[in-house]
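Enquirer: Take a look at the structures below.
Just so you know, all these numbers are worked out from the coordinates, no wet-lab data involved. Here the structure is a predicted model, which means the values were calculated and not measured. Cβ atoms are built from the backbone, for glycine too; each structure is taken alone.
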Structure 1
Amino acid sequence: MIDRIHDVKKLVSLLKRYRVVGIIGARQVGKTTLTRFLSDQIRSASFCFDLENPEDLARLADPMLALKGLKGLVVIDEIQRFPELFPILRVLVDRPKASARFLVLGSASPELLRQGSETLAGRIVYHELGGFSLEDVGIKNYLRLWLRGGFPRSYLASSDTISEEWRRGFIQTFLERDLPQLGITIRSTTMHRFWSMLSHYHGQVWNASEFGRSFGVADTTVRNYLDLLSSALVVRQLLPWHENISKRQVKSPKVYIADSGLLHTLLGVKTRSDLEKHPKIGASWEGFVIEQVIHRMEFRKEDCFFWATHAGAELDLLVVRGRDRLGFEVKLTSSPRVTPSMRSALADLKLQRLYVIHSGEETFPLEKNIQAVALLRLLEDIKP
């Protein structure tokens, strides 16, 4: 069992400052298991309501009556199934001498985020939970994490074969059951075709016209498909950064399948040997490393961009936090070199530092303000 102590510590800190904390993550990413570890850490009375359990739903037939007398930690799982609870939570946490803390778990959806943000403004904070990270599994297991992805049942499976079978089952269940439960009514076969096609564009700039032609639908329709999968946290869109320079810059987002294991299943990659021979190996490595960097550095989604010009200069990940700007390039090589594109990004974007994350074993300076960092040393050499 992997205890995900980094996420537990973060949630303990948030619960000390907010009366309502939301854990948002894809289905089966480990939200419910994480709350069990959290309850052990807090060591206070805890109450759990699973809204997929008919008995718990019955207990909440009169939610104000069921919740108002509780103290300690109150966990409400799959809250997207009962969004009417949000106004009631606002009343409960605004009461004088309110002592309960509420932890609400949900698979991300536009409706869930809208309800929470509007009704509990200033009272709720969200923690986005991804799959296992390098901090969770240990850096020595990075190849296994890259191939299988971070979903707990996929990563912990007894063999690569069983892991891949689980991921195929997850994709089917996600499309046929989970998306409809989020209010998405598009046919599962259509979404499967779209998601599979998107996997072949992993790490590329989004081209709505090309996708629209392939599907025989309007650009706005395929854009809606992309946004739906992004809302469910199985696709990451890196928005383009526009700098005030004379160069023409790319204005469409860059798209990634968020979990490397799901990417590999959609591509038909079952083993490490399959991956090493696949033409998308470089893009797979890029997406995997970007996810690890974002988790390691605790970057917020709204601070993360990519940058590219029509002349060919680009930066895989640009992080803008106030006046601070950090750049990250990802290379599947043990001997990275400085490129004209890196120098252009460093100068045009006024980066404080540019990190080149590579697949070798050593960390070393490349040029002034450009550092080559081995993924094997990521946890040691790059600090939040």
Structure 2
Amino acid sequence: MIPFNKPYLHGRELVYIAESVASGKISGDGVFTQKCHHYLESRYHFDKVLLTTSCTDALEMAAILLNIQPGDEVIAPSYTFVSTVNAFVLRGANIVFADSYADHPNIDPAQIEALITPRTRAIIVVHYAGVACDMDAIMLMATKYNIPVVEDAAQAINSFYKSRPLGSVGCLSTFSFHETKNIISGEGGLLVINDKQYAHRAEIIREKGTNRSSFFRGEVDKYGWVDIGSSFLPSDIIAAYLFVQLEQLDAIQKRRLEIWQRYWQALAPVVCSYGIKLPLIPDYSTNNAHMFYLDCASLQQRSQLIQHLDLAGIKAVFHYQSLHRSPYFQGLHDGRTLPNADHFTDSIVRLPMYFDLSNDEVDTICEQLIGFLLRPLISCK
């Protein structure tokens, strides 16, 4: 069986974990947390970063920092993972879903302005598959209406928009280090603070609503409860694992891009004739090879393809379900149709993608996929 994902292990992770344990401090904000912070701030020129226990928690921190209140409206794409919006729902926000482009799952900026009302308090964008949203168009609207933008960059480590690292454009951004991502720590996330007005409060929220970080820097003589918050900081053991991954980032990215390009070269000459579209990378975005997906012609074609690959010992999977039609939200949605999000719900299939995927395995996947398309009994309409 070729799995959909296999967590990357360099080998030095256990060494750094042992070092963390030997240091006598394995709780949050230890030596390896600081190493990760310094690496990310230095490499991507982020103003301030804070490791979190997950990208979901980083999004929850963003919702608190933006002071989202019951009845506030937050604009977000429907085609995304529930964590993108659940963090804001927990603060009482009303989610106003926007549609995707017709040819890419990213939020369509042309859909956003009509959704802005006096109650709009945030715009969330998701860089699907690590491919940048059109941030110039989005930030132009955000500036016009004075609305903060949060980048959900869960899949977008080491991807760029017009030479700017994704996660550096909005006032706040979040990343994921879940085991399915390019750079991993099992579970884990990151909050990036690009607007300095949020930096001090972010530390407090992350430390259970206390000014504990200020105390350890000697800025106050004692610490106490000064705001709302929770325990959002990860163990330094998690950071130790993550730091090895960051050290190997260039090697990881090089191999993932090789795999992505091998898929493209094998499939591009064939699949379009059967109504299948390959991933779109706009000129303003780089490709971080987080994912290689196919946009199938129909739900039937996708279902048959997944079944065919499964029988061949290859695990390919679909992706998100449109959130505006989810069991939780469909009764809360305003009734607008979002045809592109619904299309991707039925059409996208993701192929195996991980560092240890061999060239022979990629070739086998492509051969099975092409063989499926060439079978005369399969309908691709």
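Enquirer: Starting from the value 1.00: which structure in 1, 2 was Rg/Rh (Cα atoms, Kirkwood Rh), for residues 152-199 alone calculated from?
Expert: For Rg/Rh (Cα atoms, Kirkwood Rh), for residues 152-199 alone, the value 1.00 is produced by structure 2.
Enquirer: One of 1, 2 was used to compute Cα extents along the principal axes in Å, and the answer was 65, 47, 46. Which one was it?
Expert: Comparing all candidates, it corresponds to 1.
Enquirer: When you work out FRET efficiency 1/(1 + (r/R0)^6) of positions 168 and 360 (r between Cβ atoms, R0 = 35 Å, to 0.05) for each of the structures 1, 2, which one comes out largest? Display every interim value, and only then the final one.
Expert: Details: 1: 0.60; 2: 0.35.
Between 1, 2, the highest calculated value is found for 1.
Enquirer: Moving on to the next point. Matching task: 0.95 is the computed value of FRET efficiency 1/(1 + (r/R0)^6) of positions 8 and 368 (r between Cβ atoms, R0 = 41 Å, to 0.05). Pick the structure from 1, 2. Don't skip to the answer; put the middle values down first.
Expert: Working: 1: 0.55; 2: 0.95.
Computed on structure 2.
Enquirer: Output the label of whichever structure in 1, 2 has the greatest value of distance in nm of label points 7 Å out along Cα→Cβ at positions 48 and 184.
Expert: 2
Enquirer: Right, here's the next one. Tell me which structure, out of 1, 2, gives 21.0, 70 once Rg and Dmax of the Cα atoms in Å, for residues 128-335 alone is calculated. Could the numbers behind the result be given before it?
Expert: Details: 1: 17.2, 54; 2: 21.0, 70.
Value 21.0, 70 for Rg and Dmax of the Cα atoms in Å, for residues 128-335 alone corresponds to 2 out of 1, 2.
Enquirer: The value 13 for relative contact order in percent (Cα under 8 Å, 6 or more apart) was derived from one model only; which of 1, 2 is it? Please list the in-between numbers first.
Expert: Working: 1: 13; 2: 22.
Going label by label, the one that fits is 1.
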